[in-house]
Structure P
Amino acid sequence: MPNLIGPSGFIVLRVLGGGGLFWLVRAVIRYQRGTWERIDRSDVWRLFACGTTGVAANQLLFFNGLNVTSPVNASLIMTINPVLVLLISAAMLGTKITGRKMLGIAIGGAGAVALLILGAQQTNVHASWQGDLMILINATSYGFYLVLVKPLMVKYKPLTVISWVFLFGA
């Protein structure tokens, strides 16, 4: 990360800027169409959870973790994300774990092993277990986000969902 701004400061600017733009676009669309898609009160908790896991925790952990670990380590750890999404989805939504899904994960795992072998040849790469742990928690947080947001993306327009997610994530 550049010395000008730290990872957390960058994320604050990114989330506030992105969230502001999403709400600005929603306002323009409302002005043009005269409608404003409302969310059900029962979905507020899920949107809040999405903002927490998909924006706040996800972004802060990833950028802070990447700041203290190697890009190779971060890339390898992030390859666990499809496994986490499958397991979380099975636990929360009852998604079936099929042979085809497991084959896809195995192929992805083989790619991760290839990266590990090639990445092991790097020298003088700064990495810490704290950074690796932040990236692992980031991957888990993002896995929860992907499972939590799925029903919302079916129910509402994407701009509505992302606007609320960024608002709660900020």
Structure Q
Amino acid sequence: MDERACACVSNAYDLFTVNPVQLSTEESSFTEIFPVASLSDKTPIEFFFSGVGESYLDLAHTLLHLQVKITKKNGSNIATPDVVAPVNYLLNTLFSECSITLNDKQVSSQANYAYRCMFDALLSPKAVQESLLTAGLFFRDSPGKIDATEILTQGRDSKLDITFAKIVN
């Protein structure tokens, strides 16, 4: 132990403390907010939310619903014999930058957002990678199979097989 460190006890052993009760929020609801402008390949996706009275936006509980379609270069649909799969962790690596502006003042900016998300995912515990992160299409690559492009017809055990099944169906 470092001589400058002080001893402490984990709060996990504090069995007799009463947890605080949050009383400032009386109710909550979800509101659907659409992008400000129509979507195109190179323009940012922007949302505008105007505060109403005593309401506020809880960014910790913000959900982004995306409907993504992967096509061939010519715009036609992919078919079962085509070997196509998106990059690993599609949901979070889809965006290169994420910034938040409040009252015309930028309060958060994530340049290289895709890289940061990938590092966060790779450094997450294995249990999180195998459960929660799979919702964003994160699948840890199997050693020796990172460049595999064969889709298995029996059993799905590689990242490519699982991801391919999700985007085709």
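For helix-only ellipticity at 222 nm (-39500 (n - 2.57) for each DSSP H run of 4 or more, over all residues; to 500), the calculated result is -24500, so let me know which of P, Q that is. Of the options listed, only P reproduces it.
If Cα extents along the principal axes in Å computes to 59, 49, 31, which of P, Q did it come from? This value belongs to structure Q. Given a computed value of 46 for relative contact order in percent (Cα under 8 Å, 6 or more apart), which structure among P, Q does it belong to? Going label by label, the one that fits is P.
Read the figures in this text as sums done on the coordinates, not as results from a lab. These numbers come from a predicted model, not from an experiment.
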